[in-house]
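J.: Take a look at the structures below.
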Structure I
Amino acid sequence: MIRLCFHGAESTGKSALAAKLAEEMGLPWVPEFGRNYAETHGTAFTMDDLQAIAEGQDAAMRAAAASRPPLLILDTDPLMTAAWAEMLFGEIPEVLLGYVKAELYLLSSPEVPWIDDGTRFFGTASARARFAAQAELMLQRAGVPYQLIAGGWAEREAQVRAVIQRLA
């Protein structure tokens, strides 16, 4: 089984691409647990909230992986929650780094327009750049393989489609 995980700063197309391509290609996928959590509990996060988000995301990933599909699309994973912890609180609890990692991460670059959907935080150019750098550092710190996804929306979709076709 190969887990392919979308990773990167907010508002870079991760959720939209994960859902669209998983549906079109008939692949199982795990949506972002944190979005529903934020919509239900609000966005005044504490570290306990981030740990609950990581636990919920991990539980959803484990449930989806139980049937051992050849390819599983992950909208996000606890490594992204670790990047959020660093951005919001300046620290990363070790528990956030201890979850099972994906076999490949797709790192979305931040050059596309930021869209405020009511759950997003880092909309300025400097904050987006800092968050994007933190997301990449998290992948490097974890020592996991990743591929950069960049360009406009059509280019991103083509890049992700190519990765999925190569892995499927």
Structure II
Amino acid sequence: MQKSELTKGEIGEFYRGYIDRLKPEAELVPSLEQNSTEFLQFLETIPEEKWEFRYAEGKWTLKEMIQHIIDTERIFQFRALAIARNEPQPLPGFDHDIYVLNSRAEHRAKAELIKEYQIVREAGVILFKSMTPDMLRVSGVMNDLNATPRALGFMMVGHVMHHMEVIKEKYL
């Protein structure tokens, strides 16, 4: 399933910017796998002292940002699963700032955060591999927006790409 197969109504405009980061010919599962490998390799190169750094008052530390990525991966995987299973209830949004505030990320080690991200993304890859083409096209509602599992999978890749750019520009 390629990104170019997505239709406009498969994800809300708010999330479209993440998906637009991927090439039209990007395939869902290979993109999730490659993105994970690149991100994990990138994280390993970041010096330990940078993980507590804030580039401005009130901004997240790198540890908090990685925890945000982990939390978002879990939430979007759940949303993809619920929609693929034809959940009739609209899925709620979440306040990422509240999640970070209550994450205790500052008490976690770099290696622990990296390992958790790796495991969570691997679980996501397995989830998306388990879905049939029809399941990937099921439409549901999350955060008051239409979404399909396949659009959520591509959004996960673009979300990590976005944060890698932020880390390179503001943290290193």
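J.: Which structure, out of I, II, was Kirkwood radius over Cα pairs in Å, for residues 10-81 alone calculated from, if the result is 12.8? Show your work: numbers first, answer last.
T.: Values: I: 12.8; II: 14.5.
Corresponding structure: I.
J.: Something else: Which of the displayed structures (I, II) returns the greatest value of distance in nm of label points 7 Å out along Cα→Cβ at positions 50 and 74 on calculation? Write out the running numbers ahead of the final one.
T.: Values: I: 1.8; II: 2.6.
Going through I, II one by one, distance in nm of label points 7 Å out along Cα→Cβ at positions 50 and 74 is largest in II.
J.: Which structure, out of I, II, was relative contact order in percent (Cα under 8 Å, 6 or more apart) calculated from, if the result is 33? Please report the intermediate quantities before stating the final value.
T.: Numbers: I: 33; II: 41.
Here the read-out was taken from I.
J.: I've got another one for you. Given that Rg/Rh (Cα atoms, Kirkwood Rh), for residues 2-41 alone, derived from a single structure, equals 0.99, which label among I, II identifies that structure? Walk me through the numbers before you get to the answer.
T.: On the way: I: 0.99; II: 1.01.
Value 0.99 for Rg/Rh (Cα atoms, Kirkwood Rh), for residues 2-41 alone corresponds to I out of I, II.
J.: I've got another one for you. For the read-out distance in nm of label points 7 Å out along Cα→Cβ at positions 18 and 58, a value of 1.7 was computed from one structure; give its label from I, II. Don't jump to the answer; show the numbers that get you there.
T.: Details: I: 1.7; II: 2.4.
Considering all the candidates, the number was obtained from I.
Read-outs: derived from the displayed coordinates by stated rules, not from any lab. Predicted model only: the values in this text are computed from it and were never measured. Cβ atoms are built from the backbone, for glycine too; each structure is taken alone.
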